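Colleague: Given below, in the form of structure tokens, are the structures.
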Structure 1
Amino acid sequence: MSVVRVEHVNKYYLLGEQKVQALKDISLSIEPGVFLAIAGPSGSGKTTLLNLIGCIDTPSSGKIFINDHDVSGKTPDELADLRASKIGFIFQTFNLLPVLTAAENVEYPLLQRKALSKAERRERIAYFLDMVGLSKFADHRPNQLSGGQRQRVAIARALVIKPSIVLADEPTANLDLATGKDILQLMKQINRRLNTTFIFSTHDRHVMAMADRLIRVEDGSITMLGTRIENQWSMVRERRSVPRHDAP
């Protein structure tokens, strides 16, 4: 069973009167518990692909399956419910609410979960703040935290819904090298501990070096697939592993 399956997905945008193809006949399958990097230069389509997997955007054609459920034709409200229950997000700019404490930022995604009691919410907040090493900073607001600590709050917020997938868009881009490595190590530990699937969009070589699987995207197409085998990359060119078709 795959946690994500993408089948012959194309994505077009209108730029003025010009139709631009951001993704071209993308097909891939992602297994549960993987630590995967989608790599490519700016404008390659990697963030567009991440947004489609995260149900923030919808494909122009093709299908996307999350936990074997086709999400391609779902309504915006249905996609919002899916994101709220199955997909956690980590952003390079942290996206924390400045007026809320670290604990309140982590709690925020749970406020729509009417089935959760206040005590259950507090238990989850405490558990995930402890997991990211910030129990002592629960009452601090974002402007009282370092960049690394803010990203740890963002990680706890992404995990508090107990998602099957965590999507991270350039999560180390606004951090210094040492802090970025610490954050990556933390996410890798969480990945192994909870068996949560982590999917990154990145051009950071440190993220790629820690990934179990690597997907390279250029000009809207997958150009290379890689799997780590005993600290070595086994790379397969896309045309050999995934059949190509002309885009409609």
Structure 2
Amino acid sequence: MIEVERLSFAYADAPVLRDVSFCTPDGAITALIGPNGSGKSTLLRAMARLLPITQGIVRVDGRAQAAYGQRSFARALAFLPQSRTVPAISVASLVAHGRFPHTGFSHKLSRADAAAVERALDATGLSAYAHRDLRTLSGGERQKAYLAMLIAQETQNLLLDEPTTYLDVAHQLELADILGSLRNAGRCVVVVLHDIGQALSLCDRVALIHEGRLRFIGTPSDPGVLPAVELAFGVRAVRREGISFERMS
């Protein structure tokens, strides 16, 4: 569980986040939505302790961020940024990076570490790709490899910044299934999404950020979510019959 209490952040003299407070519970997927430039990614990076908070506090599993050492924090929370490098390594080697918070300075994998890597590869359907060069994978396969690295980290809390960007519909559905499995295992999953429909269908809770402030927090079925979206984005919600997709068994 992650608790954000009266969090504010500014770049130089330009405020980005203002007095944001909300909670992301265990056993749930929480979507961060909002217009471009509203502060979603900044909020996620502040929750991941990658940006200095101007004021306020973030608690991870009941403990303030400052109470954690670097390695202990990495064992409590994993973060997947929006853009990443693509190193010349195998998929299994990338996934093994998720075990570094649990290994010594030599980064030598124990049997338990190797087993965690295998579980993460299996959970993301990448076992057959373990020895493939990461650079040879498609964008969707590569995204799953980075997600496998997060899963191998075996943290209670996972933060993902726009993980569905550039993914086709099949890979988006695969990703949704993987995140759903993490939720069902009791993890706290927080994800920045641009697709409002996807956020409302995939996630258990929605937090709307607009102009650096929290404008809505609740479930997708809450009657206040659509008015908040309309106000923040300057659009009108229209209900129409349409087509949706699901994975074939």
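Colleague: With mean count of other Cβ atoms within 10 Å over residues 132-139 coming out at 13.8, pick the structure among 1, 2 it was computed from.
Modeller: Label of the source structure: 2.
Colleague: Separate question: Work out the source of 1.9 here, i.e. which of 1, 2 gives that when distance in nm of label points 7 Å out along Cα→Cβ at positions 20 and 36 is computed.
Modeller: 2
Colleague: Of the structures labelled 1, 2, which one yields 0.65 when FRET efficiency 1/(1 + (r/R0)^6) of positions 60 and 116 (r between Cβ atoms, R0 = 41 Å, to 0.05) is computed from its coordinates?
Modeller: Value 0.65 for FRET efficiency 1/(1 + (r/R0)^6) of positions 60 and 116 (r between Cβ atoms, R0 = 41 Å, to 0.05) corresponds to 1 out of 1, 2.
Colleague: Looking at mean count of other Cβ atoms within 10 Å over residues 44-51, point out which structure of 1, 2 has the largest value.
Modeller: 1
Colleague: If you rank structures 1, 2 by FRET efficiency 1/(1 + (r/R0)^6) of positions 12 and 220 (r between Cβ atoms, R0 = 35 Å, to 0.05), which sits at the top with the largest value?
Modeller: Comparing 1, 2, the top value of FRET efficiency 1/(1 + (r/R0)^6) of positions 12 and 220 (r between Cβ atoms, R0 = 35 Å, to 0.05) belongs to 1.
Read-outs throughout are calculated quantities, based only on the coordinates presented, and are distinct from any laboratory measurement. All values reported here derive from a predicted model rather than from experimental measurement. Cβ atoms are built from the backbone, for glycine too; each structure is taken alone.
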